[in-house]
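Down below are the structures I want you to see.
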Structure I
Amino acid sequence: MAKASEIKNGNILRFNGDLVAVEEFIHRTPGNLRAFYQAKMRNVKTGKLVEYRFRTDEEVEICRVETNDYQYLYDDADFFVVMDNRTYEQFNIPKFLFGDAARFLKEGMNVIIAFESEEPIMAQAPHSVELEITYTEPAVKGDTSTNATKLATVETGVEIRVPLFINQGDKVKVDTATGSYIERVKN
């Protein structure tokens, strides 16, 4: 156990039975009250924001979190199977930890996973991925108004909006957080 004064931004705490990531931690000393620490923390599993005031001498449990690069191998029902790049050990990671970015994962990609005592608590896909367009309608000549886009299906099966000049077989860079087209990739 540690004192509240030892908490830093980015720490993972066990708070009311849940794991929370400290986003903001401020020491306050109001004129006529005792000093305290004001914390904004995000629940790791649900994403819910929690605010709490810690007394300066209050005991907290700071969790030891290991974060490493892993290689995404394949999809297995409600889990993604990843492999540690150093030990070649394989782990099942729940899909919900990746959020919306899970739609763009391709076999062989590197992902970042955080474990707290053998339990995966956070997963992060790359910020952008390069994917091939497997299907899109051809553009019609004269169909070019400002910022005109069309639907295209990428190799992972997800539909995204792309500019009219993108054709089937082209590679595009996609933002995994928003699912939006960034640019065409030159071969």
Structure II
Amino acid sequence: MTMPLVERRRAARHRRALGYWGVMLSLYLSLWLGTMLVPPRWLHMSMLFAHLASIIVGLGAAVFLEFNGLLWMIGRRTLADLRHTERSVSALAWIGILGLFASGAFLQPNLQAPLTEIKMLAVLVVAMNGVAMTRLTADLARLPSQMPFRSVPPRVRLWCVWSALVSQAGWWTAVVIGMLNTASH
């Protein structure tokens, strides 16, 4: 027996709230550990590799998903195609984000540096946007699978575009600042 719609929506809101808290707690724990740990050089280098790999996986998943969203916007993909892509790559984006949190704890971030603060904020925004996208994904799932982008309700269209812009801005901000921080060491 399936739950009534009201109950499913309440459960989804509850899962999103847990997701938001989980993201904040994970980032806080990563930053706290990063200020407490002084890893040996071999571990620092291993975690730097894991950090770079996490960026590649997470950013790659985000670029791929949002590129397919763009193709749907211009009529080159169907909503069904986009849903399939989202189901295929969302786990990779989360692996990337969680990998950044886990490996970042061993990289001794300089939390006094303004660029590092901006980078941490960018990663937080990306992760929170990922949690928020679960609602967008649910809204898109209720639409007909062949619905063209131009026929989607304006609120949902705006949300799709905004979410993609926030995602790309956050990921690329973190990448560029990470590169600048590495170059300055």
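When helix-only ellipticity at 222 nm (-39500 (n - 2.57) for each DSSP H run of 4 or more, over all residues; to 500) is computed for each of I, II, which one produces -29000?
Value -29000 for helix-only ellipticity at 222 nm (-39500 (n - 2.57) for each DSSP H run of 4 or more, over all residues; to 500) corresponds to II out of I, II.
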Looking just at percent of Cα pairs over 26 Å apart, which of the labels I, II belongs to the structure with the highest value? I
Out of I, II, which has the highest value for relative contact order in percent (Cα under 8 Å, 6 or more apart)? II
Suppose you compute distance in nm of label points 7 Å out along Cα→Cβ at positions 44 and 76 for every structure in I, II: which one lands on 2.1? I
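By the measure mean count of other Cβ atoms within 10 Å over residues 4-11, tell me the structure among I, II with the highest figure.
On the way: I: 14.0; II: 10.4.
By mean count of other Cβ atoms within 10 Å over residues 4-11, the leading structure of I, II is I.
Can you spot which of I, II the value 0.30 was calculated from, given it is FRET efficiency 1/(1 + (r/R0)^6) of positions 12 and 172 (r between Cβ atoms, R0 = 25 Å, to 0.05)? Present the calculation step by step, with values, prior to reporting the outcome.
Numbers: I: 0.10; II: 0.30.
Computing FRET efficiency 1/(1 + (r/R0)^6) of positions 12 and 172 (r between Cβ atoms, R0 = 25 Å, to 0.05) on every structure in I, II gives 0.30 only for II.
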When FRET efficiency 1/(1 + (r/R0)^6) of positions 116 and 156 (r between Cβ atoms, R0 = 25 Å, to 0.05) is computed for each of I, II, the largest belongs to: I
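Every number in this text was worked out from the coordinates using simple rules, so none of it is lab data. Just so you know, these numbers come straight off a predicted model, no measurement behind them. Cβ atoms are built from the backbone, for glycine too; each structure is taken alone.
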